[in-house]
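Undergrad: Below are structures written as structure tokens.
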Structure P
Amino acid sequence: MKIRVAYTKKKEARYIAHLDLTRVFDRALRRTGIEVAYSEGFNPHPKIAFGPPLPVGVEGEREYVDIGIKVTSDNDEHSFVDKALQLLQKQLPEGIEIVDFSILPQGNKALMAVINQACYRAEVPFLEPIDVHAFTAACEDWLAREEVLSIRNQKGKKVTRNIRPFVRTISVLSQESPLRYWLRLDIKTGNDGSVRPVEVLESISTLEGIKIDLDGLFIIRDGVYILKDDGEQLTPLDY
């Protein structure tokens, strides 16, 4: 049986790197006694597969992981999974809270194969006051660009790429003061790549000439989604 679990990643847990997260769940599952399914071959590994990586330091309101488990009870499958996840929750670190789950049908596609949108909120502090209209105009001007080059270190090499195609929308949500705003960013993600919100905000600061305090950013990923061609947006639990 394969289950899809929605969970939060907050507080100190937001500093757990993506590769370490697999070990966190693997160890927690072992401590519960839940039998996890393993892949076949010479080097079998637990069938635990996560959605798009969450940047270190970014909070996640609704992240997802697929887990293959063996049913060891004659009880109703939903009840079995519910009890198993209650046991799992007790073994997970603070900040990781299981909020929902679904039992996947046979042949369901992997998270990374279907998720293509990530929605973020960012608390953006400034080094000097800025008018809401000026900030909105800066975001619109950035979106109007056809190309925005950014340099990222990948495996010890500096890679220059155009990050503009990865950003669908940027909008100002609210103004706490002339020095602090909340921003929403809808970003493309998936096997073709993505962009981190901090890269976008750093680029806006540089190209549009506004002084964002990049060290003071607080970013939350509200969720990841499957955006269909007709514009309908589904959660991974609904897909």
Structure Q
Amino acid sequence: MKACPECGRLYNETAGFCPADGQSLLPLDQVPVKGDDPRLGQLVAGRYLIRRVVADGGMGRVYEAHDRQLDRRVAVKMLHADVASDSVAVARFKREFQVSSQLPHQHIIEVLDFQQDAGTYALVMEFLDGEELRTFLQRDKTASPGRVVRMVSQLAIGLDAAHAQRFVHRDLKPDNVFLCGTREGDRVKILDFGSVKDKSEGAKKLTMLGTTIGSPYYMAPEQAQGLDTLDHRADVWAVAAIVYETLLGTVPFTG
């Protein structure tokens, strides 16, 4: 593989320059890892070399990494140290892998591996090029009706695959809708099944009755109340809220 000497992004052998900053690419072993994150440069599970920070959140941090075994770039999400000591948070993280691995679908991010390493946990996923819908909205505020139709059609197709297996995402929002740029336009991927509710018979419950899981602006009423009757229709509500915001530049409810 190759890497950009300026930003550290990884590319395959056929690439010549980095479109992010125009730098000529160098062989991967000639580009040192930059940054003060202690995980940068570490080898996770003897296989995934952590190269660059991609995103940060309350639960963990996402890195771009080189899969040395298959010579490809991957995304590795690792829990923060304090979160890794919370048994419920770890159980949700493991469930995210278990559920996502049952959903091989073109509109759901592909999860590849799950590892426990150096006192924390790592979820390995395909690396996506593009941006979250949230990033797009922060920059452009709204999208055209035609583009929204294309986005939501793909989002609905991916959700239908999850709902067919009785999985309710429970945290759909612009942050968890990823837009992969292609020559044909947006290719939508659903991210983060960490808050998923498994409605299948006999599924283990990780949420106590009355506990609220999700993001307030996109919650259906029954979800906001923590009702056990919550089902796939809560995701449909969230999709409607996302469509409203993407068309009008504001969430439908603020109170």
Structure R
Amino acid sequence: YLKRSVSGIFFAPLEHSVRKDEVNLRIAGALDEAHIPLILLDRDIYEFPKRSHYDLVGIDNRRAGFTITEHLLLSGCKRIVFFALPYSAPTVNMRISGYRRAITASLGSEAVELVEYGDPSDVSIIRDLLFRLRPDAFVCANDYTAAQVMTTLNTIGVAVPLEVKVVGIDDVKYASLVKVPLTTIHQPCQDLGATAVLAMLDRIAHPETPSRDFLVDFHLVIRESCGSNPNVVSEAHGLDQHR
């Protein structure tokens, strides 16, 4: 890209690697030296709450974490585990921040924050977590993790959502196709893409403008994995129901 002298680059920083921070900083630094505008997609190159000097296009991940956790709390859950893969993106830390805020706001002195990292497909990890923490629900860092958690729970013989509720974030295409359709936060990918293009054009035209966050709105999608009746909840709260 440097040799091609491109006008700008969209960059979704590396995650799930021990060296992710080193690699991300090296890529961003090389683009800075070449004076090529950089628009970050979804996540920063620094861990939350630190912020880089690049424009970023995404959703409000703290509010997303709060919203999905609040839904479980309103459903009666009290021992909610936030589960993520190791070396996750900074957006996951933002989602954890929202999760913690929802737990504290709802339960006060009874709040129990249960943040766990590991391989969601590892039966021994999930079995140990169930034994130690006795969760009634999982908020997963993303839909991929949620789908793996549900598969592992099924292997163990734990029924979703009758025994444990599971929710995700992202609303990927297969979220409605898994064995128990997944309640999640919908990211409007088309709107995010359009916003990123506009942000890049503006950055090229006005290179001295201070860095900005372009946050596109999201919405909660109710499906069977949270134990709520999608039709009733959607009608009562004006939420979208995607099948």
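Bear in mind that the values in this text are calculations on the coordinates, not laboratory data. What you see is a predicted model; the values in this text were computed from it and never measured. Cβ atoms are built from the backbone, for glycine too; each structure is taken alone.
Undergrad: When mean count of other Cβ atoms within 10 Å over residues 81-88 is calculated, the result is 16.5; to which of the structures P, Q, R does this value belong? Could you put the intermediate results ahead of the total?
TA: On the way: P: 16.5; Q: 12.8; R: 19.5.
So the calculation was done on P.
Undergrad: Starting from the value 13: which structure in P, Q, R was relative contact order in percent (Cα under 8 Å, 6 or more apart) calculated from? Mind showing how you got there, number by number?
TA: Numbers: P: 25; Q: 13; R: 19.
Label of the originating structure: Q.
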